[in-house]
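K.L.:
See the structures that follow.
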Structure 1
Amino acid sequence: MALASLSGTGYGIVIGAYLLICLIAFALSPRDLNGRRRANGCLIGLVLFFGLFVVAFAGWAADNIF
């Protein structure tokens, strides 16, 4: 086990912070460039898809950088 590996709490903090950033970005800009409301299904899909990369990178960074 690496010295700085993420625990369950660490993963919870990373996921919570990522979701908070997504929520703030959606709240500050709820419309696209043409003035239409953003599609919630598309937003959820993008959050889930890129969230996997965020969690994977956080685990890698905890073991190899910090």
Structure 2
Amino acid sequence: MEAILLVSSGGSPRVTVAGLHYPEQVLEASRELAMSRRVRLIPLWTDDERGADLAVEQLDAGAR
């Protein structure tokens, strides 16, 4: 996932991928890459929980 690579490289402190229709599958497929690149994946569920946006941020972003 390009958003993970962008954040982990320092190109952006946070990226939001919007309008995912199958967020569970994206989270599962991206989890290992995110952990290896030291970024966190934060699902932002829609009201009906049928879709989500996905925020990607550096693990140490809250420590600044």
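Each reported figure results from applying straightforward, stated rules to the coordinates on display, with no laboratory input. Small disclaimer: the values here were computed from a predicted structure and weren't measured.
K.L.:
If you work out Rg/Rh (Cα atoms, Kirkwood Rh) for 1, 2, which one comes out largest?
P.N.:
Details: 1: 1.12; 2: 0.97.
The structure with the largest value is 1.
K.L.:
Right, something else. If relative contact order in percent (Cα under 8 Å, 6 or more apart) computes to 40, which of 1, 2 did it come from? If you can, show how the numbers build up before the last one.
P.N.:
Values: 1: 61; 2: 40.
This value belongs to structure 2.
K.L.:
Okay, next question. For helix-only ellipticity at 222 nm (-39500 (n - 2.57) for each DSSP H run of 4 or more, over all residues; to 500), the calculated result is -10000, so let me know which of 1, 2 that is.
P.N.:
It traces back to 2.
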